[in-house]
Structure P
Amino acid sequence: MTMKYDLTKNGRMTSKVINSLSYGILERIIDLLFGLTASIITVRYLGREEYGIINYIISIGSLINFINLAPETYLYKVYMELSKDKLNEYLSSYMLFSILKSSIIIILNLVIGIVLYIQFGDIAYLAIILINGLVYLFTSISAIFIVFLELNFNQQIITKIFIAAKLIRTLVICGLIIVPSLYLVVIADLLFALVQIILFFIAFRSKQLMKISANFKESIYILKESIYKYSIWTHFTGVITQIIYKIDPLILGVFSSMMVVGKYSIALNISNYFIIIFQVLQKNTNMALGNLNDNVESSRITLKFTIASVIIAIFQYIGFIFLGKYFLMLYVDNPIEIQLLYEYSLYIILGLSIFNAFRPLASYLTIKSNPKTFLLNTILPSGLMSVIFYIVGAKLYGALGVAIANVVTYSFAVILILCALKKSKFNIRSQESGGEVKNVG
């Protein structure tokens with residue numbers, strides 16, 4: 001059931017977005033505090049080589065993501081058109097797909113783990129990548145719950161579950177102080193994913209938010225529709241974006257030792273804290289666009305989120321320039337290492353700031369434009385060029401060259417995004433019109 005609202009006469013959409021944004025920001029603040037604590041402990045108590053191994057495997061995971069399809073993202077496109085019963089069928093179908101998909105990923109991880117064990121002679125590679133396969137299973141199912149809750153503006157449930165799971169992960173990571181083992185890190189990640197999925201099941205069961213109802217034939221139809229009409233294109237968009245984010249340690253590992261990869265990975269992981277607020281803004285952009293049909297309103301709300309992102313990106317980067325070294329002192333004590341990490345971080349965070357400032361535009365092009373065109377004309381060229389830039393940087397200047405390549409990579413991606421936006425229907429100047437909003441309560 002849908003209802004129409006004149007967004008210029010009431011603040012229903014605005015209030016829901018603000019409420020969701022508030023919980024999203026709270027979630028990111030908790031993520032920052034717990035994540036910072038866990039990150040500092042990991043860097044201080046885990047050996048550089050072990051730290052390099054973990055991030056090397058994470059880079060491999062970004063390639064495995066090519067088969068980690070997420071058909072549930074199709075709901076952003078069709079959510080307003082679905083009845084409650086039909087929505088249950090879609091969610092049930094996505095659940096079945098996630099289990100089958102994750103089983104394939106676990107088998108693939110086993111094969112890759114055996115190859116890495118033979119290559120390096122260290123059982124840690126096999127163990128870690130197998131545990132990562134289980135994490136894939138739990139997180140892919142949790143992702144279905146999250147999409148449903150986001151579109152219903154139930155961010156408070158997501159936030160509460162996230163905080164509980166994050167607290168448990170952080171407590172386990174604190175064990176590194178006593179037992180500095182890389183296995184403890186991956187076990188913490190496994191517990192984080194496991195606690196989340198258990199709590200989501202409990203929440204959905206207690207509130208009767210979803211009922212498993214799809215039959216096999218109906219599931220096949222729903223999955224084909226979801227994947228081929230939308231999700232396959234947004235999936236590869238996300239995969240290539242993650243490759244741009246995470247593949248640099250893998251490429252650096254070809255030209256440098258794991259010790260160098262470990263040090264570079266510290267700077268790379270520190271830069272992740274400068275993504276957090278933009279993830280919140282982009283997620284809320286997606287939620288708003290998923291509940292709007294009117295292009296002018298969609299364009300305007302995207303512009304507002306973009307302006308906010310640009311302002312935050314500028315202030316964040318200026319803040320790191322002046323306070324970055326003090327922040328790095330939380331991780332390392334050696335002045336030479338602090339200076340080295342500061343140089344890496346300056347370039348990495350600059351590149352991320354350039355890209356993050358325009359994340360909402362990418363959301364608009366994905367949800368309100370043609371996702372296939374956006375993938376082929378914007379994201380794919382960005383991903384291919386990022387690999388080239390990283391290889392050239394690593395070959396010529398090592399870790400510093402890869403850090404500098406981040407700036408070139410993200411700048412190139414933003415240029416393509418702006419070119420795609422110019423060709424789209426993005427328009428904030430048309431006459432006022434009301435958007436159609438899903439009645440979510």
Structure Q
Amino acid sequence: MSPFLTNIGQCVPRLEDYDIDPVNGFLSSPPLKRLPALFHPWEHIMDHLHQLMISSSLRSWVLRLPLLDVNQLETKREWQRAHLVLTFIAHSYIIGLPKIDKVESVLPESVAVPWITVSKKLLVKPVMSYYAVELSNWYKLDSDGPLDLSNIAISHTFTGTVDEAWFYLVPLAIEAAGAPAIKGLVDAQQAILDKDHTALVSALYTISNATEGLTALLKRMYEKCDADIFFNRFRHYSRGSKNSQDVPNGVFYQGVTEMDEFVNLETPNPKGLIGTWRKYAGASAGQSPLIHTLDVGLDIHHVPMHGTLNESNPSFSTDSKSSLPARFPSKPHYVNPMLEMRESLSQDHQNFLRALGNGPSIRAHIASLSGDDNTAVVQFNRAVDNIKQFRDAHISLTAMYIVLQAKKAAAAAGESSSRVCVGTGGTDLVPFLKQTRDETVNALILLP
């Protein structure tokens with residue numbers, strides 16, 4: 001069966017073919033809670049993660065882990081659970097307790113090899129990501145209850161604090177609340193193909209209504225996540241090994257010898273060890289599949305920072321909707337952080353963005369409408385403005401949780417506070433966020 005609803009050679013993606021629920025969006029089903037018995041050594045560490053960290057014995061436990069055969073995993077949910085578990089074990093091993101333990105840059109073979117294998121199977125990266133810590137790390141308190149902050153729980157944290165759990169819960173609530181907009185976008189595209197203006201306006205109302213409350217949800221972060229605890233206790237675990245002050249050479253994945261664009265060839269191997277130094281960007285809210293879907297569906301274009309679009313860094317723009325960035329692109333002079341972040345999404349969700357980008361342009365169609373009824377334009381602009389307000393709120397959140405905390409830390413250490421704030425995803429944080437906000441405004445359609 002074709003994964004598209006077709007009409008005169010054009011197509012609209014069908015959500016269920018991309019692991020997207022028409023009601024719950026990218027939270028299609030709760031992740032698996034535990035791996036089969038063979039993987040008990042991993043799960044045992046997860047069961048006692050906080051105690052092992054506090055007692056400074058986690059690394060000795062990890063060093064004693066056997067090299068388990070991940071090919072014994074059977075279902076996709078098992079592979080996803082394995083990726084989450086290995087990600088938590090790896091980042092706990094590397095970071096240890098912030099400000100107490102020295103960062104460890106050599107990851108043992110018993111974790112590195114299966115982590116790489118599982119990541120390749122899922123077509124994701126072996127590093128902390130939104131896909132791991134958010135989309136693979138939740139459950140419902142009441143299986144028949146709603147998907148909102150009253151009924152979603154986090155499976156695992158690094159610190160055991162309410163603050164960390166809340167930091168993961170708020171984005172999940174945003175994914176759930178914005179889910180109707182995903183269906184609204186494909187319904188709008190189908191309405192364009194069907195030349196059904198009434199259905200188009202209805203879909204636009206769905207999109208604008210679903211995005212209306214996202215900013216208020218984001219602002220709830222302040223309720224239960226203390227900025228000091230975030231910055232000093234658990235933000236470290238979300239960092240990757242790209243643009244990292246903790247591990248400037250990257251992380252050495254012992255036993256992993258394959259070559260790809262993430263390998264750092266400039267640093268020699270630790271004496272007597274076989275493996276590769278690797279650099280990956282860490283987790284970021286910019287890896288939210290919902291936000292990328294809204295950008296693609298509403299033609300909110302993002303260009304490389306401090307530069308313009310070029311062939312080696314394509315965008316989901318009107319002129320180049322047909323492809324995702326190449327897996328091994330030639331490195332452009334300027335990077336496009338939003339496109340790099342899209343590569344951290346699951347393969348299903350990347351494929352969905354490609355299909356959505358190949359569908360009819362909602363913005364172009366609405367901009368071409370004539371007549372006195374501006375309802376479609378008003379609702380489209382309302383949705384875009386909702387996203388702009390969301391990004392404004394994100395900038396304010398970043399100022400309090402990262403910029404201000406970084407200045408406090410610099411002052412306490414007697415250092416300059418002028419150093420650039422780098423996000424856990426490896427971006428030059430504040431300019432990046434302001435640029436994406438300004439690019440959102442550019443998508444508004446001017447009324448005559």
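Each value in this text was obtained by applying a stated rule to the coordinates, not by laboratory testing. None of these values were measured; they are calculated from a predicted model. Cβ atoms are built from the backbone, for glycine too; each structure is taken alone.
So relative contact order in percent (Cα under 8 Å, 6 or more apart), computed for just one structure, reads 18; which one of P, Q is that? It traces back to Q. Looking at FRET efficiency 1/(1 + (r/R0)^6) of positions 148 and 172 (r between Cβ atoms, R0 = 30 Å, to 0.05) for structures P, Q, the greatest value goes to Q.
Please compute distance in nm of label points 7 Å out along Cα→Cβ at positions 52 and 404 for structures P, Q and give me the label with the greatest value.
On the way: P: 2.2; Q: 3.6.
Checked P, Q; max of distance in nm of label points 7 Å out along Cα→Cβ at positions 52 and 404 sits with Q.
A value of 60, 46, 35 was derived for Cα extents along the principal axes in Å; which structure in P, Q was it taken from? Working shown, then result.
Values: P: 60, 46, 35; Q: 72, 54, 46.
Computing Cα extents along the principal axes in Å on every structure in P, Q gives 60, 46, 35 only for P.
Quick check on the output: -26500 is helix-only ellipticity at 222 nm (-39500 (n - 2.57) for each DSSP H run of 4 or more, over all residues; to 500), derived from one of P, Q. Which one produced it? Derived from the structure labelled P.
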